[in-house]
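Take a look at the structures listed below.
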Structure P
Amino acid sequence: MNRHSIKEWAIAVRPWSFPASAMPVAVTLAYMLWKSGEEGTTAGMDWIYGLWALVNIVIFHAAGNTWSDYFDYRKSVDAEDTFGVRTLTGGMFTPDEIIRLSTGLLAVALAGGTGLMLLTGLPLLWIGLGGAACSLLYPLLKYNAAGDFVIFAAYAFLPILGTSFVVSGEFCLEALWLAIPVGLITVAILHANNTRDMATDRRAGIRTIAMKAGEKASRFIYYGEILIPFAWVAGCTAAGIFPAWCLLTFMAIFPAAGALKMMAGSRTGGMKAISSLDQATAQLQLVFSLLFAASFIAAYFI
């Protein structure tokens, strides 16, 4: 394997996308803290296992990113004229280097997940198997217009349930109220990418939801994926499901407005106008979810 700088290795795993995996765990940890305080069960929570889960899912995410990049390159989905990371199309890494990196990261994540399962209980196995299947099958499912659903499962449904289990020893189904706001913004990251890449994806012979919907409908899908989380939080707060502190998430409306404006700009500026929208959406995920997590922590302590 050729010598590469730390910066190059960092570029290869796409760290800007990590909020998509880290934030569902972080928000769930904060939610479980608040919920345990409400129920008087804080002492029984294992926060070390929660932090372990946070690190592990980020490693899984890095493995999934590089795995996807390898197959996108092999299938010519990514080429010299495509947007996004250019670790392979720009010659920074060889395909063999990327697949070795991916399998190495996956091995570390599987080892970490196995260790966590042995410490917390066999039910975690099903979450781990689901996550591994999402990572390994993602390229195939992405090419057949199912990538958005896989991302929601892998970065909302599974980590929320898994985190609640490792912390409390049982699956907290009530935590799934978090899945819609956190999961939709994560899906919006992928949808922004797929909307931008419709022309090159069509050339490569793959199908995405953005391609099936078309440019105009894809813009409205993105608008919904960004705006529904705010409405969901407001509705759950009004219903007493979330504490009133969760209205702090509305401070994220400013980066959300910037992302929406960028997508709207594609009407006249073409796909180049949204060349970095996936990264802007990941930044929105970070801001929104940190505010969401901070809301539950504030509700617990105040």
Structure Q
Amino acid sequence: MKILVAGGAGFIGSNLIDDLLALGNQVVCIDNFFIGTRKNLEHLIGKNDNFTFYEQDLCDIGAVSRIFETEKVDFVVHLAANSDIQASARNPEIEYKNTYTTTFVLLECMRHFQVKRLFFASTSAVYGEHMGDAVGEESPGLRPISYYGGCKLGCEALISAYSYMNDMKVLIFRFPNVIGPRLTHGVIFDFIGRLKKAPSGLRILGDGMQAKPYLYVKDLTDAIVRFMDVREKGITLYNVGVESQTTVTRIADIVCEKMGLKGIPYFYTGGRGGWKGDVPQFQYDLKKIHDAGWHAAHTSDEAVARTVEEVLRCGL
């Protein structure tokens, strides 16, 4: 297939593009480097005949329409979004533009050019705060508490309407924190950066007991490739993640261990969450995707440990 990957310069997108190319697909990537980096694609740009890159703002519907017209893609993978939740907490317009508007533009281009197949990257943040209770795809009360989660849930609603009105076949994954090679931000990135600058102590937001499942990026891209051939019209929805969780303090311990730092004092800012809109405890019900035959290969702690090693090896 010829697959358009929106937001392909991000760390998830670039890992997925590698997998899609390895399977013999043609890939068209659109990214404006808002969060993604050229470095993530430097092994492909101008070096792989099956890869085409457009540096373009996905909010520009005219420019994106011209790419659709030129490339005549078969499938759209929508990974473009603001994934830095703390940044949009300070400026909600970031989410409106980079998460919601990009979705509308892509859907409208798909409608106009009769592209019927879509993968959308949603998030555990659409569920909001459930006090650590395991949430399934049909759990009631989707009440996101961050602008990021709100815009992602709005995108799901928009996709639902477009899929019905235009007979689209859509796969939506709701996944938690994703980590791995080419990571560009997040708690692991922050801890390593802080300790490199000042190894005498580590400041930790919240009480350190925040516990979330961390999913290794290669497990996620494996699931996307495995399930993207949706046969039925409408939306096919899965929670994708791991059953285990890792606390923030445990992440700090792993980072210190991998950096060879012993006896580092931790200084907690206090409170259940790290910031306004943070969901301090989260757990998935993964029965649906497990019944479909997929399980993550790495536990949450294993994903953290491998990611720390990779960030230390490659540098910030």
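No lab work stands behind these numbers, since they all come straight from the coordinates. All values derive from a computational prediction rather than experimental measurement. Cβ atoms are built from the backbone, for glycine too; each structure is taken alone.
For which of the structures P, Q does the calculation of Cα extents along the principal axes in Å, for residues 38-93 alone return 41, 28, 17?
It traces back to Q.
Which one of P, Q has semi-axes √(5λ) of the Cα gyration tensor in Å, for residues 14-173 alone, as calculated from the coordinates, equal to 33, 15, 13? It would help to have the intermediate numbers written out before the result.
Values: P: 33, 15, 13; Q: 27, 19, 16.
The correct label is P.
Given structures P, Q, which gives the highest value for distance in nm of label points 7 Å out along Cα→Cβ at positions 126 and 206?
By distance in nm of label points 7 Å out along Cα→Cβ at positions 126 and 206, the leading structure of P, Q is P.
Check the numbers for relative contact order in percent (Cα under 8 Å, 6 or more apart) across P, Q and tell me which is largest.
Across P, Q, relative contact order in percent (Cα under 8 Å, 6 or more apart) peaks for P.
Matching task: -11000 is the computed value of helix-only ellipticity at 222 nm (-39500 (n - 2.57) for each DSSP H run of 4 or more, over all residues; to 500). Pick the structure from P, Q.
Only structure Q yields this read-out.
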